[in-house]
1. Suppose you compute mean count of other Cβ atoms within 10 Å over residues 26-33 for every structure in P, Q: which one lands on 15.5?
2. Please compute distance in nm of label points 7 Å out along Cα→Cβ at positions 34 and 162 for structures P, Q and give me the label with the greatest value.
3. Just checking, which of P, Q has the largest value of percent of Cα pairs over 32 Å apart?
4. One of P, Q was used to compute Cα Rg over 2.2 N^0.38 Å, for residues 114-153 alone, and the result was 1.43. Which label is that?
Structure P
Amino acid sequence: MSAFERDGFLVLPQFVSAAACDQLRERALKLVSEFDPQGLVSVFSTREQSRLADDYFLGSADKIRFFFEVDAFLPDGKLKQSKEESINKIGHALHDLDPLFSSFSRTSELQKLVAELGVRDPLLLQSMYIFKQPRIGGEVNCHQDSTFLFTEPIDIVGFWFALEDATIENGCLWVIPGGHEVGLLSRWVRVAEEGMQFQRVGSGSFNEEKLVPLEVPKGTLIALHGLLPHRSLANRSPKSRHAYTLHVKGGQSLYPSDNWLQRPPEMPLRGF
C-alpha cells in the first residue's frame, strides 16, 4: 500500500456492488421516513462548529440520530422541502445498531483492506450516512479526521463509500495529496462546562491550492489517512450525492476521554 503511505488516500473503484449500494440507500431512506423529529431539530454544519456541540449530537455515539442541513429551513423554521430531502446525515452507530449497515461494514474484503493498511486489532469507531442533498447539500470545510477522532498513536483510517456517482457538480471529495505529512494541526476537545473547542497542536497549515477533486463512480471506496486534509463543496446541483463513511482505529491505540465521540461502558467498540 505504498500509494496510501505516499498520498494519504487510496481510490478503489468497484469495491462494492451497485446492488449493495442500492440496498444501503434504500435502508437509509426508510430510516429517515420512520424518523419523527417531534420538535427536535439538530443541524450539522462546519461553518459554525459550535452548532455540533449540542446534547443530541454529543450523545449520538451509541445511537442512530438524524441531523438536518443548514439550508433546509425557511425563515419561519419550516422545512423548504420534504423531510427526506432535508436530512444532512445519520450517525453515529449505524454499523452496530442496524443489521444491514453492520453487514455492509463488516465484509471480509474490508477487513482484508484494513489489515493491508496496517491497522492492528481494528475496532469500528463510528459511521455516518451522508446525503449531500440536491441544491442544499452543505459544504464541509477542509479538515483532518484525527482532529475529531484523535488517537495515540494516530492510526485512524476513514472509509468513504460512494453510493452514487460523485462529481464536482454534486459535491465530490477534494483531497491534498501527501497533505498528511503536515501532521496534526488541531484537536476538537471536550472542555468541562464550556462544551467543545478547538485546541491548536501543530504549527503547519493546509495548502488548499493543492486540493484536487476525486470524481468517482458509484461503488468506489476511498480510504483516507486520519491526517489527510480533505473537504467537499456545497451541492447546488439537482442530483444528490449519497455516501457512507466508516472510521476504524487500532485496538491498542489510546482513545482520549476528551474526544467528542464517547461510547458508554455498556456498548464498547467492536471489530469485524
Structure Q
Amino acid sequence: MRLNVSHQTHYTYAQQVKRSTQYLRLTPQNSSHQKILTWELSLPEYATRTIDAYGNVLHVLTLDQPHQAITIEANGVVEIEDNVEDDNFGHLSPLVFLRASPLTHADAAIRDFASRYYRPQAQHESLCKLMGELLLKMPYSPGTTTVKDSAAQAFGAQQGVCQDHTHVFLACCRSLGIPARYVSGYLYSQDTEHVATHAWAEAWIDDRWQSFDVTNNTCQPNQHLKLAIGIDYLDACPVRGIRLGGGCEDMHTIAAVQMLDTPQ
C-alpha cells in the first residue's frame, strides 16, 4: 500500500512572539513495516536535525525574530506493508517503558480494570480483550478532552480520543509490569471524517513490540504510519513548542492520508 501524506500546522498569535522554538517529530523512519519513498518538511527557517533520546528524528526550529504566525508542513510518500510489525526496536531497553509519567499514572480504578482482564499465561490474548473492553468503557468522543488530561482523568470521565485511549492502555500495561510505549503517526482510512493523525500503543510481549490500537480495536498495524515513540504524548507528539510573548494562541492543523496506485 502506497500512501501520500500531507500535514500542515499553522499557529497564529494575538501579539508578536519575540522568540520561539518548535520541536518537530514529523519525519518517519524506514523499517520492515514502512519504506519512506519521499519526505520533505517545509519550514519558515532552517531547522537543526538530530535524534532524540528515544531514537526519533527530531528537528529543532528556532525563530529569533519577532513573528505573529508559523506554518509547518510535512509531505511525503510512504509504502506500507500490512500485517508486518515494525522491526525498528530502538536502542533502549524495554524496561525504560515501565516508567509512569503524570499523563500515564495508573490510579486505583485503572489498576483494578487492568487486573480484571489480564492473564499472565495468555498475555497477547488478554491485552486484546482489555483493549476491547477499554473502548467499550471509553467510547471515542472528540472534543471531550485536551492534551493536558491524564489517563486517570479520561478514564474517570469514560470518554476521550486516541491519545486518551493510548494513555490509559499504557497505564494498564505498566501497572501489570508490561513495558509499553506511546506511538504517534498517521492512519489511512476510507472514511473521510476520520482524523489522519493518530496515536496507538506498543507493548513488549514475547521479546518484541506488538501494536495495540485501542481507538480502532485492532492489533494489526494495517494502514498505520509511525512517526515517533515515547513514554507518553509529550515525548512523541509531532509538533511541540515554547515561546516568549504572543498572548493567546490559535493552532489549526490539517492532515490528509491518501492511497496511491502502486506501480506494477
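Quick note: the coordinates plus some simple rules give every number you see, no bench work behind them. The model shown is predicted, which means the values in this text are computed figures rather than measured ones. Cβ atoms are built from the backbone, for glycine too; each structure is taken alone.
1. Numbers: P: 15.5; Q: 18.0.
Of the options listed, only P reproduces it.
2. Comparing P, Q, the top value of distance in nm of label points 7 Å out along Cα→Cβ at positions 34 and 162 belongs to P.
3. On the way: P: 17; Q: 23.
For this comparison of percent of Cα pairs over 32 Å apart, the top structure is Q.
4. Details: P: 1.61; Q: 1.43.
Answer by label: Q.
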